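Given below, in the form of structure tokens, are the structures.
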Structure 1
Amino acid sequence: MLAEIKQDAKLRMNKSLDSLRKELAKIRTGRAHPSLLEHISVDYYGNEVPVGQAASVSVEDARTLAVTAWDKSMVPVIEKAILTSDLGLNPTTAGTVIRIPLPALTEERRVELTKVVHHEGENAKIAIRNIRRDANHHIKDLLKEKEISEDEDRRAEQEIQQLTDMAVDKVDEIIAEKEKELLEF
């Protein structure tokens with residue numbers, strides 16, 4: 001029973017870390033990366049789908065993304081979706097290829113983005129602490145029902161705390177890595 005609680009906590013903490021990585025991938029660092037467009041949806045014959053399902057997204061060079069629509073009629077729709085997104089990008093179209101030049105980030109924008117990164121990291125830490133709280137609550141329930149001893153309770157809580165500490169350290173590593181990437185010129 002305790003092993004299941006620990007395994008569940010570990011699994012949920014790893015999911016929180018994966019979610020953090022996905023959120024940070026959306027933050028633009030000045031380098032072209034196909035994941036920048038993952039959260040942009042387009043109307044593809046009546047269905048809202050991510051850009052990646054209506055076109056192929058590739059890196060042309062360090063500061064340019066190329067989006068090649070699979071259907072020529074989708075080019076203006078994809079271009080408009082990119083223009084109206086919160087990324088502040090200005091695509092240019094040539095036939096079925098949409099080129100998206102990524103402007104260099106200003107120092108001010110870099111500082112703003114590091115604040116966003118720290119905020120996302122703090123949200124991940126809160127999620128991890130909530131997982132710890134849930135696991136400890138389950139352990140306390142087992143203790144109340146006398147399914148485990150007090151020694152097992154203490155040991156299990158220490159192990160859950162170790163898992164939490166490792167996950168929080170990993171969050172700090174991820175944030176530091178993203179911050180370094182953002183502040184690079």
Structure 2
Amino acid sequence: MKKNYKELLHHIKAFVFDIDGVLTTGSFQIGPDGAPIRNLNSKDGYAMQLAIKKGYVVAVISGGRCPGVKASLQRLGLTDIYMGASHKTDSWEDFLAVYEHQNLQAENILYMGDDIPDYPVMQKAGVACAPKNAVPEIRALADYVSHTNGGEGCVRDIIEQTLKLQDNWMLDDDFAW
């Protein structure tokens with residue numbers, strides 16, 4: 001029997017997200033140069049930025065290679081950006097190795113994915129999450145399925161729940177944006 005996901009959120013120190021279908025809707029336009037154009041949700045961005053300012057690690061692991069998305073995520077403060085990950089478990093292991101000295105263990109990491117390539121990583125994460133419109137196999141594996149779709153605030157949803165549960169949601173007076 002699965003534990004209540006809210007109990008698991010008490011132990012979260014890091015968030016790892018897929019991009020397409022989680023941070024974006026999964027659909028994109030093709031620009032004049034043939035490069036895909038994706039939309040990121042500003043509320044997701046705010047939540048990721050706040051989590052970083054509060055001391056959480058926020059990372060992405062994606063099979064995509066969009067330099068514009070990478071640049072946007074870097075502006076939010078993300079430093080652990082794994083793009084072009086054909087085997088996401090390899091990037092997951094690299095991520096764990098980077099934070100091994102800080103005693104960041106798999107059980108302290110929340111992973112949100114939406115499709116089959118995310119399945120192996122979700123099995124390893126302390127908390128596995130999915131957007132509302134994830135494929136059935138991913139929703140079945142998830143400890144928590146957001147009430148919102150990918151690209152429509154599902155990242156904000158789970159970060160906000162975690163930070164509120166850990167009494168870290170609101171800004172302190174000494175934070176400057």
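Throughout, read-outs are computed from the coordinates displayed, never taken from laboratory work. Nothing here was measured: the structure is a model prediction, and the numbers come from that model. Cβ atoms are built from the backbone, for glycine too; each structure is taken alone.
In table form, for the structure just shown:
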item: Distance in nm of label points 7 Å out along Cα→Cβ at positions 59 and 115 - highest-scoring structure of 1, 2; result: 1
item: Among 1, 2, structure where FRET efficiency 1/(1 + (r/R0)^6) of positions 19 and 99 (r between Cβ atoms, R0 = 35 Å, to 0.05) as derived comes to 0.95; result: 2
item: Origin of the value -10000, where helix-only ellipticity at 222 nm (-39500 (n - 2.57) for each DSSP H run of 4 or more, over all residues; to 500) was derived from one of 1, 2; result: 2
item: Test item: mean projected area of the Cα convex hull in nm², for residues 35-138 alone calculated as 6.8, pick one of 1, 2; result: 2
item: Test item: P(r) over Cα pairs in 5 Å bins from 0, in percent calculated as 1, 9, 18, 23, 23, 15, 7, 3, 1, 0, 0, pick one of 1, 2; result: 2
item: Origin of the value 1.4, where distance in nm of label points 7 Å out along Cα→Cβ at positions 51 and 83 was derived from one of 1, 2; result: 1
item: Label whose coordinates, when relative contact order in percent (Cα under 8 Å, 6 or more apart) is calculated, return 28 (choices 1, 2); result: 2
